[in-house]
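Readers should treat all values here as calculations from the given coordinates under stated rules, not as data from a laboratory. Small disclaimer: the values here were computed from a predicted structure and weren't measured. Cβ atoms are built from the backbone, for glycine too; each structure is taken alone.
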Structure 1
Amino acid sequence: MNLISVKDIRKVYRVDKERVVALNRINLEIEQGEICCILGTSGSGKSTLLNIMAGLEKPTKGAVIIDGQNISEMSEKQLALFRQRNIGFIFQSYNLMPTMTATENVALPLMFRGVGRKIRTKEAKKMLKRVNLGQRLSHKPTQMSGGQQQRVGIARAFVARPKIVFADEPTGNLDSKTTTEVMEMIVRMSRKYGETLILVTHDQEIAQYADRIIHLVDGNIVSDEPNHSLIPAEASIPVARAEANVPIAEESAQ
């Protein structure tokens, strides 16, 4: 079943008197549970497409429909609520709160959902242990390496069991060994919870972790094909859909 439909998306920026076409009539259908890579060089439009699909930016024309809802017509307030309930993000620069511990950073999405302190702290610690950071629960970002910070970012993205996780150049600041560890972890978490993963990268090797590779050039899709060289994540065994996206109990924030 299609979870995301991108319909005739066009994005035009005005730079002084010039009109720059960032995306030119993009059409996509992405299924629930699919790991999809948007591949392109700098300036190809891949980050613009991610931002529009995630509701961070409005298209000039066209629509993005997620789970039957047209997010392109939503107000900023509606979009913020939609993202809280449905979307997780993994960023190249980690985007952790520097004054918060790893546990507090991971618990943030649950706090925004109104989950009480005890439950969100328990879930955050559980998720950090799953990304092998059980000894770093009380550490702040400055006390961790880049790879450890990104693992905190992965735990934060998945802790609320979103329907979709967007990963924008998630290994751009990491060395090759840590890149492999992080990518295997992201794929394994996506498979475990049956979540849709949209990966944006310029790196052909990173693209090989996806089920499907969409290649963008100058705002146009030049190829969209299944990946026959898929790199499996170690122990990445899909769970049954009935067990995926198990909702976390919500209660009033304390």
Structure 2
Amino acid sequence: MDAKEINRIAWDSEVEKHNYWTIPVNSEEIEAARNKNPKLHLTPIKYMPLYWLNDTGADTLLLGGGGGQQGPLLSAYGKRVTVVDISSNQLENDRAVCEREGLDIKTINCDMCNLEELEDSSFDLVINPQAINFVPNLDGLYGEVDRVLKKGGVYILSFANPTLYLFDADKLLKGKVKIKYTLPFKSEVSMSRKEVERLIEEKGTLEYSHTLDDIIGSILKRGFLLSAFYSDGSDTEPIDSYLVDCYMALRFIKV
């Protein structure tokens, strides 16, 4: 089972389904970014605080950040943007927005855990929005972030709260909350063979909850400092009635 290929197909399909993370920004949002007020969503409801971009240089890497959202906004804000995404359809959204708005970004269609095209210490800012839950092992990803980010650079990461993976997703769609899985969740292990086969047939994503020690502790052990944090809801009932911190965003500095 090739998890990367399954997720590539799934995210290409999500673009066709108009998933929230695949809907490109409009011209009004681009104009606001040009006026130094980019409305960046790293989580479903809240905007990323603008001060998180303070003291960051121009060279910016978006990992798993296609979709015509953060990339064009950061370009309009004045950053030199490179977007890496496994989905060619997501990257096409970025290119379409940039063509429409007269912006210039670089797009690379590859796995974000293997950035061999990119040089060491070549970025001032790396933003990784809502993508680590599709990566089985975070060591390769964090190693590449550490390699391409300059000393003193900023790494911004957002992800789904691991506790979301406790619940039966099919029940949630029907407005019911039922704990079904143990953590850490791993699609190929936590789900039955029949469930995995159905998921692949329906072009769903293979996902991984990870532990907070893996997500946060692993970065800190590499010499990064946590400088800021916020959490957000999911904008979906009934889960928001049970869990306030559905999504998290963190800002690290490489020291």
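Given a value of 19.1 for mean count of other Cβ atoms within 10 Å over residues 131-138, calculated from one of 1, 2, which structure does it belong to? Here the read-out was taken from 2.
Match the computed value 12.9 of mean count of other Cβ atoms within 10 Å over residues 115-122 to one of the structures 1, 2, and report its label.
2
Each of the structures 1, 2 was assessed by distance in nm of label points 7 Å out along Cα→Cβ at positions 11 and 27; the largest value belongs to 2.
To which of 1, 2 does the computed value 26 (relative contact order in percent (Cα under 8 Å, 6 or more apart)) belong? This figure was derived from 1.
Taking distance in nm of label points 7 Å out along Cα→Cβ at positions 123 and 195 from the coordinates of each of 1, 2, which one would give 1.1? Source structure: 1. Set 1, 2, criterion mean count of other Cβ atoms within 10 Å over residues 163-170: the highest-scoring structure is 1.
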